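Novice: These are the structures in question, set out in turn.
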Structure P
Amino acid sequence: MSFESSAARYGWKVFMNSRGLTFIEIAIVLALLSVLVISIMPSFINFKEDAIKASEEGVVGAVRSAVHLHYADTCLKSTCVFPNNLDSAGIAACDQNNRCFESVLDNGGIKDSNWEKTGNFTYKGPTDKIYVYNNVEGSFNLQ
C-alpha cells in the first residue's frame, strides 16, 4: 500500500493537496507565539533576583547556625561563649584573599564579592541589606 492511498484512507488527502500555509496563517501563528513569549518572560527575569535573595538567606542561615554550633561546642568543653568575631577579613568586599565568615564556616568562609564587610561586626549582603553580628547574644540580624 502506498503512502497516498493510506493518507487518503485516513482523511489526510486535504493536506497532501495543499501548497502550504498562507501568509495570514503564518502571521497568526507568529502573533500567538509572541503573546506566549511575552507572557512568560517576566517569570524568567525574576529567577535571577530570586536566586540572589535565596543565596543571601542561605549564607545568613549558615552563619547563624555556625555561631550557635560554636556556642554549643564551647559549652561541652568549658564555658559557653559565642565567637568573638566571625572572621579576620578586612573591611572590603569578600573574595579569595578576604574571606568573610571563615572563623565560623567550615568551608573556609565565603569568597563571593557580592558580600562586603563594612565594619568589625557589620556585613552588606548581595541585596544591599546590612547584617550586624552581636557577639554577646550570638545574633546575626538585619540592622
Structure Q
Amino acid sequence: MNRNLRAMANRGFTIAELIVVVAVILLLAAIAVGAYNRVVNARVAKSLALVNVLSTAKSLFLGDPQTTPAMIAKFNGGPDANFAMIAAYIRVNGTQPINEANLLALSGFPSSGVGIKLGTVDDSSFGGTTPASPPTVSGYP
C-alpha cells in the first residue's frame, strides 16, 4: 500500500522542471520576435529607399531645363500613367527601368502585391496650382 502512494506522488513535474521549460520557451520566443523585427525593419528600409529614388527622379525631372510646363502638366494629370517621363532619371544597380514592374524587379521587390503611387510635382513656379505629393509604396512592409 505504501508503495502505491509513493508511485502516485511521483507522477507530476517538479517546480524546477516547469521553470526550466518556461524559461526555454521564453528564450525561443524572444529570439523569434527579434528575428521578426529585423525582417520588418529591412522591408521598411527597402520601401523608404524606393520612395527616395522616386522623389529624386521627380526632382530631377522638374529641374531639367528641357522639361516644359506642358510636360509637367501632363505628368500631374496622371502621374501613375506617366512613369516613362521620370524613368530617364532613375538608375537601379546601373540599369534604367522601363516600367514600374521592371523598377520593382530591379529593386528586389516581389512581382505581385506591391504598388507604387508616383505622386505629383509642384507646378506653382510655372503658373500651375498642383501641389507636390510624395510617392508611396504600398503592399510590402
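The numbers here are math on the coordinates, done by the rules we state, and not lab data. Owing to the predicted nature of the structure, the values given are computational and were not obtained by experimental measurement. Cβ atoms are built from the backbone, for glycine too; each structure is taken alone.
Novice: Using relative contact order in percent (Cα under 8 Å, 6 or more apart), single out the structure from P, Q with the greatest value. Don't jump to the answer; show the numbers that get you there.
Specialist: Values: P: 16; Q: 22.
Largest calculated value belongs to Q.
Novice: Given -18500 as the derived value for helix-only ellipticity at 222 nm (-39500 (n - 2.57) for each DSSP H run of 4 or more, over all residues; to 500), which of the supplied structures P, Q does it correspond to?
Specialist: Details: P: -16500; Q: -18500.
Traced to structure Q.
Novice: Given a value of 12.6, 40 for Rg and Dmax of the Cα atoms in Å, for residues 41-96 alone, calculated from one of P, Q, which structure does it belong to? Please list the in-between numbers first.
Specialist: Details: P: 16.9, 56; Q: 12.6, 40.
It must be structure Q, since only it matches.
Novice: Quick check on the output: 2.5 is distance in nm of label points 7 Å out along Cα→Cβ at positions 49 and 121, derived from one of P, Q. Which one produced it? Walk me through the numbers on the way to the answer.
Specialist: Numbers: P: 3.3; Q: 2.5.
Attributed to the structure labelled Q.
Novice: For structures P, Q, calculate distance in nm of label points 7 Å out along Cα→Cβ at positions 33 and 113 and state which one comes out highest.
Specialist: Evaluating distance in nm of label points 7 Å out along Cα→Cβ at positions 33 and 113 on every structure, the highest lands on P.
Novice: To which of P, Q does the computed value 249 (volume of the Cα convex hull per residue in Å³) belong? Don't skip to the end; give the middle numbers.
Specialist: Details: P: 249; Q: 165.
Among P, Q, the structure yielding 249 for volume of the Cα convex hull per residue in Å³ is P.
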